[in-house]
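Input: structures, listed below.
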Structure I
């Protein structure tokens, strides 16, 4: 079993990474392999609604010069996903949002039914609204959302300050153990013959204006 942890901060070893590393340590202790993937600080593209990813022979987003397709491909081999982000103006990092928009839209089949969780890092405020934004990607993709003992957030202006947020770090550890537990439950279910729910034959899409 493997969990992909996406560091949605431009800082590869900053506050968000510090929180994700705490989760990863607990996952590894539980026998689940991990990969922390940094989105970096280079420019990324937003979705332009070109629909090229919906062509029969498409394998991802038509724009292949940033991390969107890398995340799609990494999710093929991953059993769970944790997305971490810093808070910018009470919202996740804009670059991360652009990447997730395209990754989930172009590669949604690689995310379905895989447990997921959001992790947010802030100096002070904007954490709950940022969690809400990230969690919506999971909710629309049939992904079981993994919880902890409190909202998945840490506080601090620097990694050292985050390490002093003892409650936040405990929340990260509990999240890691809960994620490992759920992954093992799903695996045990598969062994016992419990399969994923059968989808309805036709997906209904109703517009508000006819």
Structure II
């Protein structure tokens, strides 16, 4: 009889490509008072899809949004995007809880940075963590879809998961991704880039 511990429930992580579905760690960047974290290499046709994992990203300022954008030339972070942003929350004192659509945080053919989470707190125990998945960024035929899930310790002391989905509306290859807060520096945290090959 199978035990819980013997059930394979996730993709294998490896340091080199070993077959379809493997996640390969390509690079890790650790913040320490940085204004931005940029990945300008490693995103190419080697892999079909890419995953960014941002871990314990802590802002210097309080109650601010964590953002990302893409580039097609390695220096200009302004690719047009159409996106949708929803979130949920539950107040610590149980006086409020909701799931809602945040129209103020989505883009309609906007070239600005897309919010992954809003109002991230900067108390010693507050941060945001999550995953951004980028599909087939090296295509020169199709737009580039992405999905993000982020869990935030809100500046007003409650949990807030956020969900963002959309696409870079370009048929040029997206070659880089940049992360930043909309105000102040990234005080601490790490972001890892993985490549995923489907076949």
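No value in this document is a laboratory result; all are computed from the given coordinates. None of the values given here were measured: they were computed from a predicted structure. Cβ atoms are built from the backbone, for glycine too; each structure is taken alone.
So FRET efficiency 1/(1 + (r/R0)^6) of positions 22 and 158 (r between Cβ atoms, R0 = 25 Å, to 0.05), computed for just one structure, reads 0.95; which one of I, II is that?
Details: I: 0.95; II: 0.10.
Answer for the origin of the read-out: I.
If distance in nm of label points 7 Å out along Cα→Cβ at positions 94 and 174 is computed to be 3.5, which of I, II is the source? Traced to structure I. 16.1 is what came out when Kirkwood radius over Cα pairs in Å, for residues 30-141 alone was calculated for one structure; which of I, II is it? Working through the options, I get structure II. Source structure of the calculated read-out (FRET efficiency 1/(1 + (r/R0)^6) of positions 38 and 150 (r between Cβ atoms, R0 = 25 Å, to 0.05), 0.85) within I, II: II. When relative contact order in percent (Cα under 8 Å, 6 or more apart) is worked out for each of I, II, structure II gives the greatest result.
To which of I, II does the computed value 15.1 (Kirkwood radius over Cα pairs in Å, for residues 78-189 alone) belong? Could the numbers behind the result be given before it?
Working: I: 14.5; II: 15.1.
The structure behind it is II.
Computing helix-only ellipticity at 222 nm (-39500 (n - 2.57) for each DSSP H run of 4 or more, over all residues; to 500) across structures I, II gives 0 for structure II. Looking at FRET efficiency 1/(1 + (r/R0)^6) of positions 54 and 182 (r between Cβ atoms, R0 = 30 Å, to 0.05) for structures I, II, the greatest value goes to II.
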